[in-house]
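Rule-based calculations on the coordinates, nothing more; no lab input. Note that the coordinates shown come from a computational prediction; the quantities given were computed from them, not determined experimentally. Cβ atoms are built from the backbone, for glycine too; each structure is taken alone.
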Structure I
Amino acid sequence: MTEYRLSFVTLLDYEDGIIEIIVDEGVDVSADQFSEMIKFINELPSNPKGGLVNRVHSYSISFAAHLRFKESNAIEWVAECLHGRRPNPIIKSVWPKKLKLQFYSDRETALQWLKASIKN
């Protein structure tokens, strides 16, 4: 596993096709920050196909940032681990059709889904 640090987020590249995304506590992720993260992920040599969004911290993402997820060239599957939070209903309405999205309450189940999806 390789850990990368951007100004607002930690990325854990497991180099098995999965990258874990952990946004810092209290951050309001802007469209520019989100684009910075996606560009970084797109350029990783491990070419991750699955993204685990680990919402262990409380943060927000602007609507404009959500729209930027379509900039992802690498990620095909996204598992969002909510840790008891409810999914944002707006996400599904703006989510790019090419990306498969699932919500989970625990990290291990999310990882299992990603691993199975990547193998298929």
Structure II
Amino acid sequence: MTIDEANKIFKTWGQWYWPCHFILHAIFLSKIPESFLPYATDILEEALNIVAKQYYDNGDLKTYRDIQGSIASLIAYTNDEEALQQASESLSNSKMREVMLTYIRNYQKDWTSWLKEQSPKTG
């Protein structure tokens, strides 16, 4: 994979990762259907590692660590059937439903805060 291809995938990943990964994690917890990903996990991992190395080589360790952290989240993506089976079991358990609702509420707070930070400052 070329650096240009990796950067294109990274750009898509950056737009997709927040908010999609976090809301999917709230619903599916540790097993998210892999078909939600914008690219296959092996392609994402390769591209993200290429781009992370580029940031590392340029001395931007914060972005490098952020990318590495997002790569680690790929472990949550699994076969759709397996993920849906776990979600079904989780939704049938009242305690697990409460955990999911807590994740969703936290996501909503984080998302609202993030949107406010993105708004242009006036006055």
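Some notes on this structure:
- Each of structures I, II was scored by distance in nm of label points 7 Å out along Cα→Cβ at positions 13 and 77; the highest score is held by I.
- When FRET efficiency 1/(1 + (r/R0)^6) of positions 69 and 101 (r between Cβ atoms, R0 = 25 Å, to 0.05) is computed for each of I, II, the largest belongs to: I
- Source structure of the calculated read-out (helix-only ellipticity at 222 nm (-39500 (n - 2.57) for each DSSP H run of 4 or more, over all residues; to 500), -23000) within I, II: II.
- Label whose coordinates, when P(r) over Cα pairs in 5 Å bins from 0, in percent, for residues 37-84 alone is calculated, return 5, 21, 27, 19, 13, 8, 4, 2, 1 (choices I, II): II
- Looking across I, II, the calculation of log10 I(q)/I(0) by the Debye sum over Cα atoms at q = 0.14, 0.18, 0.19 Å⁻¹ that yields -0.52, -0.92, -1.05 traces back to I.
- With respect to relative contact order in percent (Cα under 8 Å, 6 or more apart), the largest value across structures I, II is given by II.
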